[in-house]
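Each in structure tokens, the structures are laid out below.
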Structure P
């Protein structure tokens, strides 16, 4: 807020405005790539474990692609066989040993 008040009091220096624009224009693509990586990597592993092609995680690049992919994963038949819990089927207790 103080920065805005300072900018309103004094006209901005053109060189300062140019440096600020260059800084912002270099930071925004980096932030976009980091944000996409934070979404694509978990989807990659989820899709792989669910039996889908992990390349489907790249749909997240498209706007609203994440929402579409969530619905696809949520309502599709997973081709993964569930793991049998340990100790299943339950074994009868063994007789006491003498």
Structure Q
């Protein structure tokens, strides 16, 4: 006789908050950074999300940046400049 062990793949949701940026109370008047990579549809996804947010909030501006190669992290100096130009940031991968 063979014994089969069945594992339960479900678990309780766990939301990591350590190291996360503080969320603003509202997006009204905020400069929204949209950082995408070279993957297909990443820019289109962020633009669609921005359009939804712009319908709901009086956003100050959109700042679009292509970080380049999807398989490499963004350059630290590039990130520092980006962070200084926006109040909130959205990032996306495509495909």
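Results, tabulated for the structure shown:
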{"quantity": "Test item: helix-only ellipticity at 222 nm (-39500 (n - 2.57) for each DSSP H run of 4 or more, over all residues; to 500) calculated as -8500, pick one of P, Q", "calculated": "Q"}
{"quantity": "Winner on mean count of other Cβ atoms within 10 Å over residues 11-18 once structures P, Q are ranked, highest first", "calculated": "P"}
{"quantity": "Top of P, Q by distance in nm of label points 7 Å out along Cα→Cβ at positions 19 and 75, largest first", "calculated": "P"}
{"quantity": "Top of P, Q by distance in nm of label points 7 Å out along Cα→Cβ at positions 3 and 59, largest first", "calculated": "Q"}
{"quantity": "Structure from which 14.5 was derived, mean projected area of the Cα convex hull in nm², options P, Q", "calculated": "P"}
{"quantity": "Source structure (of P, Q) for relative contact order in percent (Cα under 8 Å, 6 or more apart), computed value 17", "calculated": "P"}
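None of the figures in this text is laboratory data; all of them are computed from the coordinates on show. Note that the structure is predicted; figures quoted are calculated from it, not measured. Cβ atoms are built from the backbone, for glycine too; each structure is taken alone.
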